[in-house]
1. Can you say which of 1, 2 returns 5.6 when mean projected area of the Cα convex hull in nm², for residues 6-53 alone is computed?
2. helix-only ellipticity at 222 nm (-39500 (n - 2.57) for each DSSP H run of 4 or more, over all residues; to 500) computed as -16000: which structure among 1, 2?
3. Starting from the value 23: which structure in 1, 2 was relative contact order in percent (Cα under 8 Å, 6 or more apart) calculated from?
4. The value 4.4 for distance in nm of label points 7 Å out along Cα→Cβ at positions 46 and 166 was derived from one model only; which of 1, 2 is it?
5. P(r) over Cα pairs in 5 Å bins from 0, in percent, for residues 38-173 alone was computed and gave 2, 8, 13, 15, 15, 12, 9, 8, 8, 7, 3, 0; which structure, 1, 2, did it come from?
Structure 1
């Protein structure tokens, strides 16, 4: 697995205000509204549930008492809560929530590294629209593969799909940009296509056995990552139309 540490930002013009705002908003939602991940009521109300998106109907389920097969300990699994908004809007709200501190920090680090370059390419408004659009497409990819079966009522959340879209755009617009990464326990500098290409390959390999339907392994929505990345790569050049003055590399 490759982990990015930094990239060449020497040609960034201006301040990536939208990227900073997205990072701040994700942190705010997790800390204040999700109560550092402890407010299950809020989290389960505004997460994306595949069955809800597929049917357009809000789903409410009872809490369940489950047993950890490894330890034998019992724990309460919260049920789905009534959604106070249209269930379709959860495709947006779920993008700003996270399942834990590690989930949040990992996503925000990738957004910090790659997002400013794409905002510099597209401009503030286009970057905002691009981020939201690829995030929604990513969530829909997850929904399509989980609208039936055991994953239908499992809520999903996180900025990973939208950030995957940003990385897909990075592959297209910054394939030769120098990226400092931790690769096989060695810190080295690789071109952008290697940094994001290895990451995408890992998502693809990890998700191959899961794309036939059912729940996604390890609690990771690989279909959303793959769908968001492909959407970002496909939409990068169309979103650049009219931005000829920008020289991506």
Structure 2
């Protein structure tokens, strides 16, 4: 009997201009990408963990950490301008061509190491009826209170609302933290062609300290400091 699977995907290019080699740079005792792999493997709902990469060294590190790397990503999907959704769709189509039936895809950003396995489980359960569930954190700024933009008249105006709202009364707004994306299979195929915002989206809020996205050395060192400050993360 062909079972519908829930899989994790982790997309990790070899090239990084902000911090060369960041996906396998040692972070709190093991390569950065290995944390995302371990978190996915520890999630009871996950049937398999796959890494899409163009880099043989990343592939070797990922396999050693317990992930499956079925191929090296084609060069046209590994350039700076390549969008991420076609990369995930390429991997899923490859697995389906081998006879797998995939129901959900949980894409994990390898540069967001401070989530944990429970966050992945929570995201899967947050909005099961949604086509896509995104992890978010509370935004530091709010368009109803202190975000402004230049209008057609050339003057700066509050982005939303009339400016009469106290910070405490402003509607909650979120920032995408990029850590977790829970896709229904059909929604991924649709979004790969029409864009992420073409599907119905729910959110899974995470603490801001777990939401660091590592792009450069400052981010890397800040994430390490946060990990040391929150020892429960590694428990």
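Computed from the coordinates by the stated procedures, all read-outs in this text should not be read as laboratory data. Please read all numbers here as calculations on a predicted model, not as lab measurements. Cβ atoms are built from the backbone, for glycine too; each structure is taken alone.
1. Label of the originating structure: 1.
2. Of the options listed, only 1 reproduces it.
3. Working: 1: 26; 2: 23.
The structure behind it is 2.
4. Among 1, 2, the structure yielding 4.4 for distance in nm of label points 7 Å out along Cα→Cβ at positions 46 and 166 is 2.
5. 2
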